[in-house]
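**Student:** Right after this note come the structures.
What follows draws every value from the coordinates through simple rules; no lab data is involved. As the structure is a computational prediction, the values presented were derived from the model and not from experiment. Cβ atoms are built from the backbone, for glycine too; each structure is taken alone.
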Structure I
Amino acid sequence: MKICVPTMGEAGMQEDICQHFGRAPTFTIIDLDSGLIKVVPNVSEHMGGKGLPTETIFAEGVQVMIVGGLGPKAVAMFNEGGVDVFVGAAGTVKDAVDDWRTNMLSHANQDNACKEHKH
């Protein structure tokens with residue numbers, strides 16, 4: 001299973017979470033089966049590139065997305081793409097994964113999406 005967390009840089013499990021999913025400089029992907037950690041840059045239109053950040057996540061084969069928060073459009077896109085999204089993460093990637101494993105995070109839905117991010 002692959003888990004993804006939007007991050008501020010390339011420090012792997014010790015990297016800080018970016019609280020704005022679409023504008024995260026990087027996405028840290030943890031493969032729970034192999035133990036491998038991969039950091040990919042956010043090259044979406046939000047960062048001056050092309051495409052949407054969700055497309056990067058889909059291309060990596062991620063099954064679970066762990067975020068601080070995200071907008072309703074991203075929630076809908078992940079739901080349609082079969083990616084489970086959990087909100088309420090804070091701290092480092094390790095903190096977020098630990099919180100997910102202990103059921104401390106909430107499933108993302110239209111009610112707990114960031115209302116100021118209607119894009």
Structure II
Amino acid sequence: MRILLDTHTLIWAMLDQRRLTEQGRGLLTDPGQDILISIVSAWEIAIKQGLGRLSPPGDLRQAVYDAGLDYLPITPEHCRAYSLLPHDGGHRDPFDRMLVVQAIHEDAHLLSRDAAFDRYSVSRIW
């Protein structure tokens with residue numbers, strides 16, 4: 001199964017796995033899962049750090065690589081799909097919306113506690 005991590009899930013996986021559900025921890029430690037980390041999450045974290053709203057979670061880039069993972073880039077296809085994503089005004093977070101697009105486009109389940117994702121045709125696990 002392909003699993004795309006929401007930004008908070010990525011941070012908790014690195015800093016405090018107790019905040020994840022038992023199912024989430026199990027999925028992240030299962031070698032049979034294909035774990036995806038979007039460059040969108042790295043960008044969101046950097047912005048929040050720059051605004052002073054988030055303490056640096058260490059060297060995120062190195063932690064991702066040390067875990068044997070790589071970043072999922074934003075492709076032109078993702079951008080096109082983003083432009084077509086319904087905009088009902090209830091969920092305007094551009095980072096979340098791109099994660100939705102990437103999860104759909106990459107045929108991945110989104111690991112997130114955020115129920116706002118449920119308004120889209122994406123499979124959310126928590």
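**Student:** State the single structure among I, II that was used to calculate distance in nm of label points 7 Å out along Cα→Cβ at positions 35 and 67, giving 3.1.
**Tutor:** Source structure: I.
**Student:** Another question about this same structure. Assign the value -6000, calculated as helix-only ellipticity at 222 nm (-39500 (n - 2.57) for each DSSP H run of 4 or more, over all residues; to 500), to the correct structure from I, II. Please list the in-between numbers first.
**Tutor:** Details: I: -6000; II: -13000.
For helix-only ellipticity at 222 nm (-39500 (n - 2.57) for each DSSP H run of 4 or more, over all residues; to 500), the value -6000 is produced by structure I.
**Student:** To which of I, II does the computed value 12.7, 37 (Rg and Dmax of the Cα atoms in Å) belong?
**Tutor:** I
**Student:** Further question: For the read-out relative contact order in percent (Cα under 8 Å, 6 or more apart), a value of 26 was computed from one structure; give its label from I, II.
**Tutor:** Working: I: 26; II: 33.
Computing relative contact order in percent (Cα under 8 Å, 6 or more apart) on every structure in I, II gives 26 only for I.
**Student:** With mean count of other Cβ atoms within 10 Å over residues 91-98 computed per structure, which member of I, II shows the largest figure? Don't skip to the end; give the middle numbers.
**Tutor:** Numbers: I: 18.9; II: 15.9.
Sorting by mean count of other Cβ atoms within 10 Å over residues 91-98 in descending order puts I first.
**Student:** State the single structure among I, II that was used to calculate distance in nm of label points 7 Å out along Cα→Cβ at positions 43 and 99, giving 3.0.
**Tutor:** It traces back to I.
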